[in-house]
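Novice: Each in structure tokens, the structures are laid out below.
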Structure 1
Amino acid sequence: MWRLPIERGRVALRPADPQQGSDQPCTRKFLPFLNTVAEDFVAFMHRQVRKNTRGSLTVDLYHDLFRFTLEASSYALYGERLGLLEESPKPESQEFISAVETMLQTTLPLLFIPPGVMRWVNNKLWQDHLKAWDTIFSHADKCIQNIYQEFCLGKPRKYSGIMAELLVQAELPLDSIKANVTELTAGGVDTTAMPLLFTLFELARNPQVQTAIREEIKAAQAQGSKELSKVLNAMPLLKGAIKETLRLYPVGITIQRYPLRDMVLQNYCVPAGTLCQVGLYSMGRSPAVFADPEQYKPTRWLSKEDHSFKALAFGFGSRQCIGRRLAEAEMALFLMHILRNFKIDTVSKEDIWTIYSFILKPEKPPRLTFRPID
């Protein structure tokens, strides 16, 4: 009973054609929402720089990126701003971001200990986890009520986010819509913030790449198109940088599949139903797969070579990441505005040690310096 709505939800939300990227009709609709939040983040950074007499800002950006990704994804999904980039966020917005943080922190232990056991071993962690999800779902309920109120008032129909669009289409049960959209909210924060942090670090220690992407951004914006999808499609090097980051620092270090029938892989007979894993981290750094694997080279993705099964950070096929297009657009627009407004340096250019804590993270977040471009 539960599986069918979830599968139908994936059909409704997943990318229809991976090759179209930001030019898909469903993606074009929410690009202005993400763009507005990216512009607001730039304004937020300028305010922080002005507080510093040196005219620059050196900072561990992780918590600010967390706020940006939650603000951006929530706006695109629910059509409502949380105000997390303001000087004094509203109490209910602060409660929501705290709930998402708690949910992420308490999820990892629950992956290894059954809930029934966890209630006895660490009841506080279990209760904190449940309370966090209650807050997250309550936020979704409130947004649904706001959408219904607008419909009842007969206001002119305009696009107001992914959830509203799904409610209007009425192709999915309400519970399925709420479950899918809430999962997108909770699953699209750290998983987008971490690649952005790694990308900023790599661009900071590869200034020639940073300069090349900045020039590409200027050229794309100079074309004068008001369609964000066309602007993004004119920046292949920027998109290559995101792919290059995910090659070196995949959010999930493996992807899993269960074959539906017996098959032979590398001369091994694999029975149907056997768990098979692809090691994304090791594959991304293997010289057998990538030339100069330790070098950060976004240009490697610009060749006409078929890279389909080399870029697997979002998975593939019908089971690929349901929020792929949202995450890709969010990262591209963020980087476009940040690089257009700031030069980025790093305190240390040494390799970052990483740890796996539900997702791949830096053991110690890099400190980055932002200098405004006049």
Structure 2
Amino acid sequence: MLPIQTIPQFDISNLVQAAEALPYLLGHQPDGPEPVVFIVSCDTTEQRVLFSQRIGIPPELEDLHGAASELIHFALAKLGELDTTAAGVLIFVLPGAGEPDDRTSALGRHYALAHALGSSATSHNLEVLANLCVTSTHWWSYEHADPADLPAGTPLHGPHNPGPVTMDAVFKGIPVPPSEAGMHAAFTPAAGDDAEPYKAALLQAAVDRARREKENGVKAEIARARATLDRLLMDGGDGAPLSDLAPIETAELILALRHRPLRDYACQFVEPTELPRAQELWSLLARRCVSDRTVLAAAPLTLAGFTAAANGDFLSAGIALRRAVKADQMYRLAGLVLDLISQTNSVDPLLAIAREERAHRNVAD
């Protein structure tokens, strides 16, 4: 479940305004790379938004009705806790930036899922206020499709094409939601020619690490990596630009973070003077992993997500953590942090543990 942040006023029963309000409900623009279902539950008596759910659409989703039923039942359970007498849902399907921006593709590809969600909601006495497919520029309605609609869809109102929702946001000083694609870019691995130095560095670092471990032992290698992290992050670090780190330096850290003791040590750089730089370092390492499909990416992505959440940036945190889970489905810390954010919108329990472990370490040292 996602909390609803400050949003402009809009008519929840008006399709045009619902589409325009979507970026504010999401907290970012609907321009991400992956297909997503986003469901917003509303109190139809008071005409207000209550909470939302977001879930990625797997490439091969076979049990559409089962998935739809699970999502709607979650909404019903939460609505029951809130003791809402009359409720409805806004259903948004975001096809992902990689899919064609035309009516046939947008409506057709996820029509069965959208229909299953609408049917499940209706069968449980939830009013379907909207069932829309929305891209970064246009929207279509699954429930009210008109053959006369433009194939390109209805243009989406926004900062450069303001409608009543955007105008209300401007009046209230609500900032324009950031681009999800831009947030993904912070964690996207280098590609093409840009990736070559990092590929070579990872290979060289693996050879060098094996040699040092043979000569000095694993503990000495972990101590070496700890000293590097202390230099870069402790109490704000040495001040040198992290982007200036040589490929071999970041490659050594990427490999070292696969070891749980060092990963846990890295989690402890959570003081206010350390968090921004720590998040910058973990994001840099994620980009220099060359591929987010390698298990090497799981640790820096998890650390980037954890520090982003500690900084209050739960949108970036979710992106990084979902990437970490994709990189290594067995990486338990990523799933733990993601679940904690989903359930409590906080990582305070983990921050407390990190600070306690750091205090014990300082006493021991």
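Novice: Which of the displayed structures (1, 2) returns the greatest value of distance in nm of label points 7 Å out along Cα→Cβ at positions 95 and 319 on calculation? It would help to have the intermediate numbers written out before the result.
Specialist: Values: 1: 3.9; 2: 2.2.
With respect to distance in nm of label points 7 Å out along Cα→Cβ at positions 95 and 319, the highest-scoring structure among 1, 2 is 1.
Novice: Between 1, 2, which one scores greatest on distance in nm of label points 7 Å out along Cα→Cβ at positions 31 and 343?
Specialist: On the way: 1: 3.0; 2: 3.6.
With respect to distance in nm of label points 7 Å out along Cα→Cβ at positions 31 and 343, the highest-scoring structure among 1, 2 is 2.
Novice: Consider the structures 1, 2: one of them gives 25, 18, 13 for semi-axes √(5λ) of the Cα gyration tensor in Å, for residues 175-326 alone as calculated from the coordinates. Say which.
Specialist: Answer by label: 2.
Novice: Taking distance in nm of label points 7 Å out along Cα→Cβ at positions 39 and 351 as the criterion, which structure among 1, 2 has the greatest value? Each step should come with its number before you reach the end.
Specialist: On the way: 1: 4.2; 2: 3.1.
Largest calculated value belongs to 1.
Novice: Out of 1, 2, which one gives 13.1 for mean count of other Cβ atoms within 10 Å over residues 119-126 as computed from the coordinates? Before the final figure, lay out each step's value.
Specialist: On the way: 1: 13.1; 2: 16.9.
Only one of 1, 2 returns 13.1 for mean count of other Cβ atoms within 10 Å over residues 119-126, namely 1.
Novice: When you work out relative contact order in percent (Cα under 8 Å, 6 or more apart) for each of the structures 1, 2, which one comes out largest? Show your work: numbers first, answer last.
Specialist: Working: 1: 25; 2: 14.
Structure 1 gives the largest value of relative contact order in percent (Cα under 8 Å, 6 or more apart) among 1, 2.
Novice: Right, another one. A value of 16, 42, 30, 12, 0 was derived for P(r) over Cα pairs in 10 Å bins from 0, in percent, for residues 79-166 alone; which structure in 1, 2 was it taken from? Don't skip to the answer; put the middle values down first.
Specialist: Details: 1: 15, 34, 28, 18, 5, 0; 2: 16, 42, 30, 12, 0.
Only one of 1, 2 returns 16, 42, 30, 12, 0 for P(r) over Cα pairs in 10 Å bins from 0, in percent, for residues 79-166 alone, namely 2.
Novice: Now a separate question. So if we calculate distance in nm of label points 7 Å out along Cα→Cβ at positions 159 and 231 for every structure here (1, 2), which label has the highest result? The partial results should precede the final answer.
Specialist: Numbers: 1: 1.5; 2: 4.0.
Top value of distance in nm of label points 7 Å out along Cα→Cβ at positions 159 and 231 goes to structure 2.
Novice: Something else now. Can you spot which of 1, 2 the value 287 was calculated from, given it is volume of the Cα convex hull per residue in Å³, for residues 127-238 alone? Kindly include the intermediate steps, with their values, before the conclusion.
Specialist: Details: 1: 143; 2: 287.
Working through the options, I get structure 2.
Quick note: the coordinates plus some simple rules give every number you see, no bench work behind them. Everything numeric in this text was worked out from a predicted model, so none of it was measured. Cβ atoms are built from the backbone, for glycine too; each structure is taken alone.
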